[in-house]
Every structure is written in C-alpha cells, then in structure tokens.
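Just below sit the structures, each encoded as structure tokens.
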Structure I
Amino acid sequence: MIENSLLLIKVIHAKLVHFVKGLAFEYLKRTFIHPDGNKFVTLNENLGVYAWQSNHHYAHIKRLTEREGWEY
C-alpha cells in the first residue's frame, strides 16, 4: 500500500516538473496572494518552497518505512 502512495507522489511531481518546464519565464515572475500569511509571492518562489517541502516530506516517509521495516 505505501508503495502505491509513494509512486503516486513521484508521478504527480514528474507531471508538475514537465508542466513547469514548459512555462515561459514571464509566467514564473507572476505573483499571487498565498493563503498562508496573505502575502504576495511569485510562482517561482512558491515552486522552490514546494520542491523543498516535497523532498522533506518524502524523506520523512522513507525514513519511517525503513524504521518500520516496510517494503516499498
């Protein structure tokens, strides 16, 4: 079961990377109001935070599966 969830995360991230690589640089400079803090951020800034958080959470999941001896 955990392997399906991890695979789903990988696939979603791969699709997001493919989509973002297709964006013109001008789009990455666009801003929006982020709901966490109600402040303006660029899409580029938010993608950086998203990438870091995704890797961070994935590492937590991987460590948990290793600690519990779950196969994935």
Structure II
Amino acid sequence: MKLPGIIDMIQLGSGLIFAIPLGLVGFEFLAMGRTVFGVAFLVIAAAMLLLPEYVARQVGSPREWLLGRLPFRRGD
C-alpha cells in the first residue's frame, strides 16, 4: 500500500474545505424534513471527495498522463 504524499494531503484538505460545509447543509436540510435537497447536498459533498481520487487512479497524475501521450518514451 502506497502512503499518501504531501500533494495527496493538500488535495484532500482542499476538498474537505468545501465538502464539510456542503455536508452540514445537507444534514440541516435532512433535519428540517427536506429529504430530496438534503440527500442531494450529501451526494455532492461525497462526490467532491471521491471523484478526484477516482480520476487520479484511473488516469494517473497529470505528469504521468502527459508523458503517456507524448510520442517518445523516457529512456529511449
């Protein structure tokens, strides 16, 4: 298992800065009985945290993606 680096921690922190308030709004809507909006806000908050990690695992880092698209390979 690869341990997260400093860039991964910064990415997670920046996602949490936006996702936590959105999740709190979702919980508030659920508590007020507005279920549809509450669930929608919670889903958006979860997507803000999970989607970047999913894309990074599928595509790779921007550097890996760019090097994979170049016509030459490293070490050739």
Structure III
Amino acid sequence: MNHVITTTSGALSDTIAELIGKAVSFVSDTNEKLVLRRQYRKTISELSSLTGRELADLGLNKSCIHAAAYEAVYG
C-alpha cells in the first residue's frame, strides 16, 4: 500500500522556518542560562573568598552567600 503525502511548498517552508526559529531560540536560551550560571558561580566564589568581617561590612554572613549570589544574578 502506497501513501502519498502532498504539501505545498509554502506550508513546508513555513514549517521549516518555524523549526529553525525554535532551534535558534533553544540555543539562545541555553546560552543565556549558561552565562547566568557562570555569573552565579563566580559571585559565590568571590563572596566565599571574603573574610567574616568583610562579609559583615556588606551585611552578609557565610550562611547567606548562596542566597545573596542568587539574588545578585537572577534578581
């Protein structure tokens, strides 16, 4: 049994354009998430290198470094 699927070239090109758009969006979103994650890890690293006194001057302590880094990067 043979099945023939016909599409118009306009519908096919619209579908391809939509798929390409989704792929580009996915890559862009993934890149943005990676950049933010790097900033978050760097902020944690920098805050972790501070002394207790330096953290206190910023109104922080060791237990809130992760929360402060998250707020700084992700808002």
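One of I, II, III was used to compute distance in nm of label points 7 Å out along Cα→Cβ at positions 26 and 42, and the answer was 0.7. Which one was it? Value 0.7 for distance in nm of label points 7 Å out along Cα→Cβ at positions 26 and 42 corresponds to II out of I, II, III. When semi-axes √(5λ) of the Cα gyration tensor in Å is computed across structures I, II, III, the figure 37, 13, 8 traces back to II.
No lab work stands behind these numbers, since they all come straight from the coordinates. Predicted model, so just to flag it, every value in this text is computed and none were measured. Cβ atoms are built from the backbone, for glycine too; each structure is taken alone.
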